[in-house]
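Student: In structure tokens below, several structures.
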Structure I
Amino acid sequence: MPREYPEAPVVGVGVVVLEGDKILLVRRANSPGAGKWSVPGGLLKLGETVYEAAVRELREETGLEGVARGVVGVAEYIESRGGRVRFHYVIVDVLVEPQGGELRAGSDALEADFFPLKEAVKMDLTRNSRTLVERLLRGERRPLSVISSRIES
């Protein structure tokens, strides 16, 4: 299914990595939000859980390894052009604890680095990442669990 002008909403994950009062951000290479800073993330693949997708996207976009700890938010991004929906994402933000690797910008990111939350909120962030950083600054960090069911027949 195409990302631009899709037939149905597209599910993505945002990867929230915190080190003390710092958050991992990437500068986006692609639309929507190209050139803006956001948490790493990408699309869920068929048959993949949101936790698996978060760990994979963290590795692909930043070179870091991690363990998913819970969901810290759900966001929607809907952009229309000419009366048609150009982008429609439902994004599940997953808290991931870093477990090694070497920080670098992957193919979907122009840059990757950790920033203090108080500085990050002043950066050129995507709308959803700004809302997330603002929530984290208010202390809203408690992860929720995700119930995943796999049925094989």
Structure II
Amino acid sequence: MRVLDTGYVVTAIGVLEVAGDDQAIASVKFTDQVSDVSVTNRVVRTCMRQLQEYFSGKRKRFSVPLAPHGTAFQQAVWKELLRVSYGKTSTYGAVAKAIGRPRAARAVGGATGRNPIAVVIPCHRVVGADGKLTGYAGGLDRKSWLLEREGSPRRPSPPLR
């Protein structure tokens, strides 16, 4: 069984709990609880530093290894979300099309909602086809804040491919 190290990053929109092992990050999620811990894991410390840089406006891309747990379909969706650049948005339909499942926009929405690595895997960059903000596990206020921070348009950017 994997032993995960956990650390916390306080941001303008809440506390993020970062968990991972010495190989990769397994989760980044918003939490109401903070533990005073000393993080010794290099990968978790690096992710925490990169998140701090992102929230201070100094970072646009993350470069930590990721190991989200999910189905093959979820993995495909999350991999595609990594292709949505800082300052851009996409739609559930465009992501579905990009992974070869053009009729699976609702399923893409479900997979996006189960993204275990918030912010780093940028599910906040996916909006409705009409540009409206739709579900976000961290809450629509946080999604809106993240998009505004990135200068992302409410209208989806051109297709990923």
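Each reported figure results from applying straightforward, stated rules to the coordinates on display, with no laboratory input. These numbers come from a predicted model, not from an experiment. Cβ atoms are built from the backbone, for glycine too; each structure is taken alone.
Student: Which structure, out of I, II, was distance in nm of label points 7 Å out along Cα→Cβ at positions 6 and 46 derived from, given a value of 1.5?
Tutor: The read-out comes from structure I.
Student: Can I ask one more? Identify which of structures I, II gives the largest calculated value of distance in nm of label points 7 Å out along Cα→Cβ at positions 102 and 134.
Tutor: For this comparison of distance in nm of label points 7 Å out along Cα→Cβ at positions 102 and 134, the top structure is I.
Student: Given that helix-only ellipticity at 222 nm (-39500 (n - 2.57) for each DSSP H run of 4 or more, over all residues; to 500), derived from a single structure, equals -9500, which label among I, II identifies that structure?
Tutor: Derived from the structure labelled II.
Student: Now for a separate question. Here FRET efficiency 1/(1 + (r/R0)^6) of positions 86 and 142 (r between Cβ atoms, R0 = 30 Å, to 0.05) has been calculated and equals 0.35, so which of I, II was it run on?
Tutor: Source structure: I.
Student: Which of I, II yields -1.02, -1.05, -1.07 for log10 I(q)/I(0) by the Debye sum over Cα atoms at q = 0.23, 0.27, 0.31 Å⁻¹, for residues 30-77 alone, as computed?
Tutor: Structure II accounts for this read-out.
Student: Out of I, II, which one gives 20 for relative contact order in percent (Cα under 8 Å, 6 or more apart) as computed from the coordinates?
Tutor: Derived from the structure labelled II.
Student: Comparing FRET efficiency 1/(1 + (r/R0)^6) of positions 38 and 110 (r between Cβ atoms, R0 = 30 Å, to 0.05) across I, II, which is largest?
Tutor: Comparing I, II, the top value of FRET efficiency 1/(1 + (r/R0)^6) of positions 38 and 110 (r between Cβ atoms, R0 = 30 Å, to 0.05) belongs to I.
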